[in-house]
1. For which of the structures P, Q does the calculation of FRET efficiency 1/(1 + (r/R0)^6) of positions 65 and 97 (r between Cβ atoms, R0 = 30 Å, to 0.05) return 0.65?
2. From P, Q, which structure was semi-axes √(5λ) of the Cα gyration tensor in Å = 24, 19, 15 calculated on?
3. Suppose you compute relative contact order in percent (Cα under 8 Å, 6 or more apart) for every structure in P, Q: which one lands on 31?
4. Taking 3.9 as the value of distance in nm of label points 7 Å out along Cα→Cβ at positions 89 and 105 derived from one of the structures shown (P, Q), identify that structure.
5. Given a value of 1.06 for Cα Rg over 2.2 N^0.38 Å, for residues 25-80 alone, calculated from one of P, Q, which structure does it belong to?
6. Match the computed value 1.15 of Cα Rg over 2.2 N^0.38 Å, for residues 33-120 alone to one of the structures P, Q, and report its label.
Structure P
């Protein structure tokens, strides 16, 4: 085969450092998630949806062949953190947590994951980010150590 082709869908999520509610303001939150989507697009990873709540974000995207998951997430976190500090002096301490979760999504499950991400506000009236993240790790059969997951 002379071409390199791929269809890799990723659901990624990460929190603000120590789950600080930096994104309480709905306008700021919307702008932040739009900005993250733009950064992803600039790296040829067109987002399907970017949504979250005051302390974390979820993104579902089709990953390009030319960037690693780690570099993609690192760039979204770096650029959006710098952007937040630039647009609002009150966000001078804004930080994302060091780690993240990234989970593969089959093509047949994209619509389900998109709906799940779209309903974050409702979902988090009943469940914390930590419990949600533990559920995602269990669902994807990823072993973890609590001491190293949270910062």
Structure Q
């Protein structure tokens, strides 16, 4: 299979958004995606770049992506967060996911980060197995905590 991994461009964002929507559907969150391709262009390629994105491409079609951004650990220092690694369903098992993860790790290494972290749903055993085979430690004793937009507003309103 002759695919390539490269840095994403502004013009890739409509296809990246389609992958994001495919992931949301896989995670049983259809309709949860509110970001637009214009948002992705603004946030990933604007003056204050919020993320870095890599894409996997086959025959000029994007079949996978990995989106990362910097974070800071009070214990370790600079770290990299992998928000999403997505491979379109029909291309899973083809090596694209492995190549995208390798690109993310190389990118993080080049930045000198102390850790690369991400979340995985506890029922997504194929992904968990994939990450563990790569040497990642799945920390099953931690829970993800979030305040969504409504929660943020409610919090502020109750100060």
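Read the figures in this text as sums done on the coordinates, not as results from a lab. All values reported here derive from a predicted model rather than from experimental measurement. Cβ atoms are built from the backbone, for glycine too; each structure is taken alone.
1. Details: P: 0.65; Q: 1.00.
Checking each candidate, the match is P.
2. Working: P: 24, 19, 15; Q: 25, 20, 18.
Among P, Q, the structure yielding 24, 19, 15 for semi-axes √(5λ) of the Cα gyration tensor in Å is P.
3. Numbers: P: 31; Q: 18.
Of the structures listed, the value fits P.
4. Details: P: 3.9; Q: 2.9.
Answer for the origin of the read-out: P.
5. Values: P: 1.06; Q: 1.43.
Traced to structure P.
6. On the way: P: 1.10; Q: 1.15.
Matching structure: Q.
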